[in-house]
Structure P
């Protein structure tokens with residue numbers, strides 16, 4: 001079977017309750033999506049896996065949850081207010097508005113071409129700031145400029161401005177990190193491709209602080225570590241390539257950035273265009289802590305930030321040095337991670353009747369539902385009662401559901417399609433032998449298991 005494309009996942013997502021178009025009954029809103037009953041479980045399980053890995057399994061990272069709306073000066077001194085923008089051009093022939101940096105360039109004359117009609121008749125580029133503007137309080141920004149605020153375009157700055165708070169209260173020593181999961185907002189000009197690019201998205205981000213001389217080594221350690229973690233989610237390394245950003249592509253704060261590109265677009269003919277960014281790991285140097293501190297000065301001796309109240313430098317008691325730590329930033333989006341997980345898990349299998357069945361081979365720890373309890377005969381009171389009791393008993397240990405809305409074959413197919421690792425069928429014999437049939441999602445093999453040992457059996461298989 002060829003690799004599934006995004007449209008295949010879109011169809012499955014809406015059909016089975018993973019992702020719905022937002023505001024659908026009102027015609028929708030471009031690039032806005034709601035997670036359904038299965039999608040929210042899958043997203044939560046991905047976030048739980050990440051949080052367990054970086055906060056609980058390590059001993060050098062603390063977690064926080066910073067505010068979405070911050071003081072405007074946060075974005076002024078971070079550089080977002082002046083530089084967080086896309087270069088936009090308009091096509092004079094088809095009136096399309098486009099990002100210049102995403103257009104193909106004709107090698108013959110070096111001119112950009114419209115991706116909609118291939119015209120080169122484009123306007124000069126203009127910068128468009130991607131931050132969503134809002135106001136704080138009753139006054140409008142026009143009446144009171146101090147009322148202007150922004151929805152955060154990234155979660156990182158909330159970590160940097162809390163560096164001293166975490167340092168003082170946790171009494172950490174370098175190296176250590178701060179992790180955060182949270183929503184960010186970017187007024188993308190050309191969002192699209194399902195949940196791949198949206199204006200509202202969720203980030204799982206770490207800022208890991210270390211001595212400047214250790215930064216190159218620590219950076220590479222995080223690159224290696226993320227490759228391993230993605231594997232635990234079921235994302236194949238065959239579908240990932242590493243991209244080293246060129247000097248021209250690097251953000252102004254970055255000394256080195258490595259992107260992990262995933263094969264989101266296998267349908268594209270050119271192989272290099274099949275891959276796009278899943279996550280990025282940057283060496284942000286000491287830029288952010290410096291610009292949010294009151295002591296640093298520019299080349300002319302002028303304070304970089306006269307509005308802040310704190311110095312975010314670090315004092316090393318062992319060396320009696322005070323300096324600004326370097327920061328390694330691994331940043332990954334929940335949306336794109338979920339999309340990659342679903343694309344890698346999507347498989348098709350032909351049954352004995354020659355019918356093609358979809359199987360979502362999610363890792364058990366990510367599966368929205370772990371076990372489905374199915375009655376073989378929904379009109380048999382004894383079978384239904386036992387099945388419902390069994391679901392109730394399993395629920396505190398694992399996400400379990402009861403389903404009697406179809407024949408057993410259709411119920412199996414439905415659970416395969418949403419990634420449920422095991423189906424437990426209660427039949428007529430169960431009332432006599434105190435045993436049930438457990439069916440494996442991936443192999444379709446069935447095993448008879450006694451009710452007394454069922455919980456232990458499932459917990460062992462799921463782990």
Structure Q
């Protein structure tokens with residue numbers, strides 16, 4: 001009996017030790033780095049380095065850096081938000097372009113984006129409900145004036161988009177966290193009787209439009225595509241030449257509170273994550289506060305989505321607005337739902353600043369509290385489309401449908417420095433650069449590996465120390481580069 005008690009105690013101690021080790025890795029508890037290696041992956045201008053392993057570093061003692069030295073300070077013991085995922089939008093345009101590629105290039109594309117080992121491991125995706133600007137034309141899932149939605153049919157999407165999403169899911173290992181956004185209700189539901197050019201939802205169709213989301217989710221899930229969440233409306237303050245619909249903050253709050261939220265719950269879809277705003281950073285706090293300060297609306301809302309398009313309003317990037325929302329409403333999530341470089345020009349596909357805007361946005365967004373980051377179209381053609389209103393844009397990858405080739409812009413690699421090394425479930429930890437010439441963010445993954453992203457937008461090479469709790473490893477950030485340093 002005595003031996004049995006001793007054995008039981010030993011087993012219990014082992015379980016406690018193992019559990020504690022796992023918990024430390026998952027929560028970012030203090031971890032010694034003295035004997036850990038640092039593998040450096042670099043993408044740099046005027047080199048062939050594209051997420052290329054360039055060196056392996058070792059930590060040495062460095063209790064107190066001096067002010068003349070440059071350092072990136074990392075503290076794994078201080079943790080913040082949990083990573084949901086990083087990815088892009090699977091639109092009609094992306095799907096149609098994908099199926100114009102030869103089979104071998106289709107597979108190359110899928111591996112490049114979604115394979116966690118051979119590619120950059122996207123885990124998050126967005127798609128459109130009905131048509132958007134990045135569709136070949138406007139279309140609806142219902143016939144005109146069918147308020148009962150008896151004619152609801154997603155057959156349009158079964159030609160390209162649904163098969164494309166399934167291919168992406170398969171390449172990602174069988175799962176993608178997918179959310180969906182409407183660009184407009186059917187025109188007959190709107191005050192301008194037009195699916196384009198803004199207009200507002202007529203109040204007599206509030207319930208019918210709320211039912212529409214449920215129809216969409218159920219139809220996609222029946223087709224084999226799980227829907228994780230949805231946003232209320234894409235860009236609800238923009239009157240566009242393409243599909244668009246206007247909501248004030250009060251409009252959106254009341255639609256969520258009185259129609260969409262209750263309808264999701266009554267339909268057994270309360271687990272779907274509901275995202276409000278889904279527009280630029282400039283009005284982010286005003287929209288969030290108006291909606292989330294109403295408890296009857298806030299109880300249905302998972303988080304607040306935002307975009308980065310500042311050029312036409314002159315608003316700027318406004319990262320501080322994100323921080324204010326995160327600080328004021330800590331029980332809600334921030335998610336970047338859309339961004340890309342606009343005004344497509346084929347001759348600019350290899351411009352370095354395309355990627356640098358992604359890197360600057362992602363680092364600042366994550367440091368402000370964002371849990372997920374979704375690029376716009378994952379794939380477009382050599383014209384920056386297809387797009388039925390001429391709103392042509394850049395994507396990280398373009399297909400030249402004239403010869404069946406794929407063109408990778410450097411934004412693909414900049415995004416990959418995050419998506420390949422920072423995984424769902426990772427916790428953001430402290431990362432602070434001693435010079436503002438370097439931007440940085442850092443995460444500890446569920447397996448305990450730490451990923452530190454360091455970006456240099458300047459024209460100079462910058463030597464610096466990666467410093468963790470009195471240990472440091474010295475390296476250099478090349479001019480116009482981004483690097484991920486993996487501590488394992």
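Read-outs: derived from the displayed coordinates by stated rules, not from any lab. Because the structure is predicted, anything quoted here is derived from the model rather than measured. Cβ atoms are built from the backbone, for glycine too; each structure is taken alone.
Say we calculate FRET efficiency 1/(1 + (r/R0)^6) of positions 320 and 384 (r between Cβ atoms, R0 = 41 Å, to 0.05) for every structure; which of P, Q gives the highest result?
Structure Q comes out on top.
Here FRET efficiency 1/(1 + (r/R0)^6) of positions 360 and 432 (r between Cβ atoms, R0 = 25 Å, to 0.05) has been calculated and equals 0.15, so which of P, Q was it run on?
Working: P: 0.15; Q: 0.90.
That value comes from structure P.
If relative contact order in percent (Cα under 8 Å, 6 or more apart) computes to 13, which of P, Q did it come from?
Working: P: 13; Q: 23.
Derived from the structure labelled P.
Match the computed value 88, 64, 48 of Cα extents along the principal axes in Å to one of the structures P, Q, and report its label. Write down the numbers at each step before the final one.
Numbers: P: 88, 64, 48; Q: 72, 68, 43.
The read-out was computed on structure P.
If mean count of other Cβ atoms within 10 Å over residues 152-159 comes out at 22.4 when worked out from the coordinates, which of P, Q was used? Please list the in-between numbers first.
Details: P: 22.4; Q: 15.6.
Considering all the candidates, the number was obtained from P.
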